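Undergrad: Below you'll find the structures, each written out as structure tokens.
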Structure P
Amino acid sequence: MSQETQQTPEQDAILRTAIDRSLRHPVMFFFTSGAAWLAVSLVLGIIASAKMVAPEFLDGCAFLTQGRVFAGHMSVLVYGWGCQAAFGVLIWLVSRLTRQESRASGIILTAGHLWNLFVAIGLIGILAGYGTGVPWLEFPVMVWPVLLVAYALIAIWTMIQFRVRSTGAVYVTQWFAIASLIWFPWVLGTAVLLIFFVGGNALMAAAVAAWFHSGMIYLFFLPCAAAAAYYLAPKVTGHPVHSYSLSLIGFWSLAILGPWAGMQKLAGAPIPYFLPYLGAAATVLLGVPTIAIGYSTLRTMLSDTAKFASSPTLRFTAAGVVCMIILGLAGAFVNLPSSTLQISQFSITAYGMDILAVYGCFSFVMFGAIYFIVPRLTRREWLSKRLIKMHFLFSMYGVIAVASLAVLGGLIHGQGQEDFTHTWDSAAERAYPYLVATLIAWCFVLFSNFFFFMHLLLMWMRLGRRSSHPTLLGHAHLESPHGEEGDIDNAGPGSVIAH
């Protein structure tokens with residue numbers, strides 16, 4: 001399934017450079033503004049965690065109440081950082097694999113500014129008390145149509161670029177990238193329409209909100225991470241993806257199971273009885289695509305242990321893929337209808353799962369992609385290995401601590417809620433030590449991402465050192481002189497690798 005190239009090595013290198021130059025401003029804008037929003041989200045997350053530990057903290061500020069700050073924290077994490085990181089990576093991947101320069105960079109950049117403006121308006125609206133109260137849809141209602149329009153300006157041109165590509169193979173990366181670009185407006189647009197504009201039964205609006213929350217994780221963030229991992233693993237190692245069959249299983253099982261998950265959060269509510277159990281079954285079975293994707297990409301990354309040890313891209317990507325596998329297994333464990341679901345349903349476990357999905361699985365792969373893409377866009381080397389290593393270590397500690405503490409503390413919290421021989425306050429006291437540890441972990445994550453943002457900003461200003469060997473790997477990691485290594489990334493059985 002490998003696509004033959006008719007270009008000379010020099011022509012191919014010129015084409016790659018032209019593609020990167022055409023996307024430099026929009027992609028770097030998405031990455032840098034996303035990193036800034038990530039820092040804002042982490043600050044809000046620390047404030048929200050601090051108010052869980054000490055409710056009197058900043059109690060004189062009405063716009064910093066725990067409910068508003070927590071809603072702002074998750075909204076900015078999802079739409080300020082998550083979506084923008086995904087946009088930057090996806091449009092770059094599609095352009096590289098279709099071998100075409102972007103002809104709509106100005107439109108995409110304008111859409112990016114519009115997106116950032118209304119994310120800011122949405123955050124101000126939440127802190128001012130105009131949030132909707134719907135998880136992950138907290139921005140005021142007037143923000144959502146504009147965000148969908150901005151997304152359309154980004155996605156339509158990317159889809160057109162894919163449609164007019166030269167004939168040839170459609171790689172696994174492109175499956176996941178194009179699917180996520182299609183699924184995102186379907187999930188978001190459907191939820192916004194049914195909850196805010198159609199109206200009707202409030203209970204069914206809650207059901208739609210639960211479906212939307214799950215859909216954003218499994219139909220947008222997870223396939224975005226898979227698309228990047230399936231590109232980066234073979235690109236850096238120089239080996240084709242391990243087991244084309246597993247990648248097929250991962251994609252189609254995710255496409256089939258993903259839309260059915262989410263309703264399990266309404267177990268016990270007066271809705272059709274089968275819906276929560278259908279959602280729980282789908283969530284349990286989502287361990288299949290996460291394991292398939294994770295095993296396939298990890299085996300590819302470990303095919304060259306020397307590059308794995310030296311490449312920050314592979315380290316971050318591997319960490320994200322491991323979190324993807326853990327997400328699938330943990331999702332199955334905490335959503336068992338007859339045992340753990342009733343304990344985790346109304347506890348802080350859901351927050352731990354969200355952080356594991358958005359920061360652990362998705363964000364780590366995006367960090368790996370950013371460390372790979374940015375030197376190619378700027379033609380500069382990253383300034384410091386030490387800053388990258390600090391970013392990795394502190395982020396790893398933070399996400400493991402936050403996710404595991406929230407999940408474990410949530411299960412203990414849920415057990416206390418189910419124990420009717422004790423007061424509700426005693427259940428909250430059980431979770432208190434875990435909340436304190438979560439606050440400390442968030443501080444470490446903020447510390448690491450401050451350096452990441454400053455490092456990225458300096459690269460955008462093109463203050464990095466010039467180098468012909470991007471991503472700190474030296475001569476072993478020069479891009480293939482025989483064309484875009486996407487020709488081997490995602491390659492199927494029997495593919496030939498040109499050396």
Structure Q
Amino acid sequence: MAEIVQFDRVSKRFGGTIALNGVSFSIREGEVHAVIGENGAGKSTLMKILAGVLQKDSGKIFVGGSETVFRLAGDAQREGISTVYQEPHLVPHMTVAENVFLGREPIKKLGWIDFNTLNARTQEILAQLELAISPTTTLADLSSADIQLVQIARAIAFSTKILILDEPTASITGRETEILFSLLKKLNAKGLTIVYVSHRLKEIFELCHRATVLRDGKYVATVDVEKTNEREIISMMVGREVEETLAVPNEKRNTAVSLELRDISVSESAIPVRNVSLKVRKGEIVALAGLVGSGRSDVAKAVFGLNRISAGSIHVHGERVNIKSPGDAIRRGISFVPEDRKSEGLIPIQSIKHNISLTGLKLLARLGFINGSSETNLARTSSAQLSIKSSSEEAEVSTLSGGNQQKVVLAKWLWLKPTILILDEPTRGIDVGAKSEIHSLITNLAKNDVAVLLISSELPEVLRLADRIYVMRDGTITGELQRSEASQESIMHLAALGKQETGGI
């Protein structure tokens with residue numbers, strides 16, 4: 001099989017940080033080739049260089065056997081290379097057709113957009129992809145999966161050789177992932193070369209032919225997927241054996257209840273919550289499981305004062321409390337790590353130092369002014385405790401990898417020493433090494449008597465960490481499972497069907 005892309009000693013530096021260091025490997029024509037590694041390994045930087053978004057500092061890139069230098073993304077697109085990024089680069093209030101041809105619209109003689117041609121050509125593309133999406137539908141009315149499919153339609157409308165996908169399943173459900181994979185397999189069968197960047201090893205084994213591993217900006221190895229396994233790949237990614245954190249069965253039935261919800265309802269939330277009751281004891285990890293849209297995050301936000309409860313009561317350390325704002329929750333010893341770290345958990349353009357100190361500025365102030373040395377010392381101590389990798393505490397958070405950004409979110413709450421910690425998807429979009437570190441952190445917090453309410457869509461994570469599991473569906477709790485009786489199947493029965501699994505099912 002011919003090589004369609006060759007990287008020859010490609011290097012890239014950002015200031016004092018080496019993002020890529022002499023990377024060399026090749027991608028074969030017509031294959032699905034995974035590029036994997038921990039956050040900060042250089043995957044996205046390399047893909048952006050191939051796509052013309054970034055310029056390499058040294059080395060060579062060959063496309064179709066010829067040395068190529070792409071100065072702009074348009075140069076790569078003209079050579080048949082397009083990228084679908086994790087975050088949609090589309091306009092929500094425009095139609096599917098307008099997004100597919102954005103910037104390349106067919107024009108009539110007088111300079112007006114030819115919408116008939118626009119819609120017709122989009123329909124042809126959607127039909128080729130076997131997508132049942134109308135060209136005239138507004139993008140905001142589509143599901144997350146359909147938006148990803150529209151991105152792919154836009155990418156291949158003008159690029160027919162190489163499709164680069166950067167974490168395409170990070171924000172879509174399992175069923176939506178199946179739809180996406182079905183399309184990718186059809187495109188690959190027709191000869192399209194796909195470069196697939198993902199942290200999810202299960203996806204690599206389902207979709208890809210070969211996988212290249214990068215670590216700390218360097219090339220490690222390229223392997224045939226069918227001839228390797230997850231443990232071997234993880235070892236190559238992190239440079240060591242990653243021990244799976246398995247929480248020891250944690251019998252906390254006789255310890256004090258730190259957090260209790262009694263029949264709470266939240267009517268004014270994205271997913272209305274009805275009659276939710278649960279308990280989290282001191283030193284216990286309790287998971288709130290369920291499918292996307294089940295109302296788990298809405299419950300968490302109610303406890304933290306972001307959603308107003310319309311009925312029921314919240315009790316903290318045995319006392320009924322009235323939490324109307326996050327400030328009320330913080331004063332009660334409650335901390336909350338939200339699902340979306342970029343828009344809800346961090347100020348990306350601010351430094352690590354300023355993000356960490358944000359939750360307790362009054363504690364760092366003297367006579368109304370922030371004590372700069374105290375703030376710096378806090379950031380340094382927190383960075384050391386959580387192994388946050390950065391050039392300094394003054395580094396802008398947006399320059400960090402996803403795993404290190406998530407550690408900053410955790411750091412900003414942990415220095416307040418909460419007694420109750422709510423974690424909403426704490427390991428979403430981060431690599432296996434950082435995930436293992438965060439799992440260890442969670443179990444250690446529980447050992448130190450912090451009550452942890454964990455929300456996670458990853459059932460292996462739930463089963464690995466939780467002492468007890470509540471399952472939600474349509475805004476209400478459908479069941480409670482002890483660690484000893486919980487399995488992926490029993491959780492999914494409660495999440496999808498709203499009832500316990502029974503014998504013979």
Structure R
Amino acid sequence: MLLRTRFYLPPLRANAVVRAHLIQRLEASAGGSLLLVSAPAGYGKTTLVSQWLHHKPQQFAWLSLGPEHDVMTVFWQYAIQSLQQIQPRLGQEAQAVWLESPRRNYASVVISLLNDLDALGERNQSDDPITLVLDDFHHIKNAQLLSLINTFLDHLPSSLRVVMTSRDQPDLNLPRRRASGQLLQLGAEDLRFDPGESVAFFHHTMLLNHADDLLARFSKQTEGWVAGLQLVALSLKNHTLAAEDLLQQQPLDRHVSDYLLDEVFRKQPEPLKQFLMQTALAPRFCAGLCNAVGQRHDSLQLITELESSDLFLVALDNHRTWYRYHDLFRQFLLQIAQQWPQQERRQYGRRALAWLRENGYYADAMELCIQQEDWSEARALLADEWLLMEEGARQKKAYWLSRLPQEVTATPAPAGIAGATQSDSKEPASVEPLTRREQAVLALISDGLTNKEIADRLFISPNTLKVHIRNLYGKMGVENRTQVLLKVKST
């Protein structure tokens with residue numbers, strides 16, 4: 001017996017903010033297409049699709065998926081039954097095929113269902129396709145089942161469009177479908193509430209009467225994450241903290257941290273939990289930094305997995321080299337990391353700091369020093385010559401000094417930092433022209449000279465050279481010397 005509540009369209013919440021511009025994008029889709037709405041927990045994926053179906057009358061079938069549907073028989077039984085809510089005779093032959101076949105020929109089941117859908121389209125007097133919604137598709141991991149769903153999508157008739165909501169990006173040949181025009185995808189960037197929507201949500205949905213400018217600051221703090229907005233609103237309504245105090249609160253508000261713990265963090269495997277906490281130490285990270293902190297060699301693969309899983313990851317450049325976490329998620333991870341023994345936390349922090357210094361990312365190193373309260377290293381960084389090369393050096397130095405304790409700024413700065421080893425990338429979003437000095441550095445790297453030899457040849461210090469190399473790598477979109485040489489060869 002099938003659970004009928006799996007086929008029910010979720011009701012609209014009273015006074016919900018209508019995402020009209022996103023509904024228009026969904027409405028523009030055609031039959032034969034796949035609409036994928038993928039984002040982390042709490043971004044309003046299900047709510048958006050529900051709004052669309054409530055506001056734009058159409059024939060649709062709704063199926064809310066759970067872990068129990070990650071089985072071949074169960075999934076197709078529910079999928080066919082959901083379509084039969086529209087047309088009772090649809091899929092009857094498909095059901096008979098698998099019941100009568102001793103070896104359960106599921107390919108034949110899918111072919112039969114596709115034929116029924118195609119015939120339904122021929123009989124349909126309207127040009128509008130039927131919509132099949134597969135909500136919470138991230139529960140489907142069975143490789144054999146995904147392969148058959150791929151086959152289903154490959155031959156999708158114009159009488160049906162499939163809508164999926166998911167916390168990750170499923171293994172459904174998405175690049176090929178995107179290239180062919182079959183795929184329409186909405187992600188976290190699309191689903192974020194803008195400041196106007198956030199203020200409307202606070203006023204009309206959560207019935208708060210705070211000033212608009214104050215509520216807009218919460219929108220910025222949560223980066224438009226609707227679950228974060230709702231949890232903030234609950235804290236304000238419960239009078240747990242004044243609004244200004246909540247904006248400044250450290251550690252993270254209990255409502256937000258509890259949600260992230262239950263809905264996101266606890267559902268990850270243990271090795272990934274460790275990786276998440278390590279990568280949250282610095283405000284931004286790349287594979288090289290992660291490898292150094294965790295003393296590993298597979299960080300690029302793990303970052304790719306995080307990106308496909310939509311785990312609150314934000315790419316900072318078109319090269320997809322540097323990343324950061326959603327601010328609230330990073331605060332949460334740092335809060336969890338406080339449970340590590342103090343010696344272990346310091347060890348990870350020292351590794352991150354050493355890598356950032358050695359690769360010329362001194363501004364990132366300064367932020368990490370302040371976060372880790374490593375005041376002696378912070379003073380050493382501020383006394384070093386690298387700062388002279390930074391744009392707005394005087395203002396930046398004043399800003400960082402203002403964030404150090406008064407007793408630290410009153411003491412003399414220690415000697416500057418030294419050393420240079422391997423290099424890594426930066427975050428420019430597009431190809432930029434190289435300066436004359438960067439062109440000279442590139443030529444000497446191409447000639448095979450070491451950092452010390454290049455510094456001596458150009459009469460600059462090793463630290464100054466590291467800044468030039470950092471900028472050079474960022475503009476070229478590479479991570480190391482090998483990649484530089486390969487790129488130079490190919491041009």
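Please treat every number below as a calculation from the coordinates, not as lab data. Model, not experiment: these values are computed from the prediction.
Undergrad: Have a look at P, Q, R and say which one yields -15500 for helix-only ellipticity at 222 nm (-39500 (n - 2.57) for each DSSP H run of 4 or more, over all residues; to 500), as calculated.
TA: Attributed to the structure labelled R.
Undergrad: The value 28.5 for mean projected area of the Cα convex hull in nm² was derived from one model only; which of P, Q, R is it?
TA: Considering all the candidates, the number was obtained from R.
Undergrad: Still on this structure, I have one more. From P, Q, R, which structure was Kirkwood radius over Cα pairs in Å, for residues 169-288 alone = 15.5 calculated on?
TA: Checking each candidate, the match is P.
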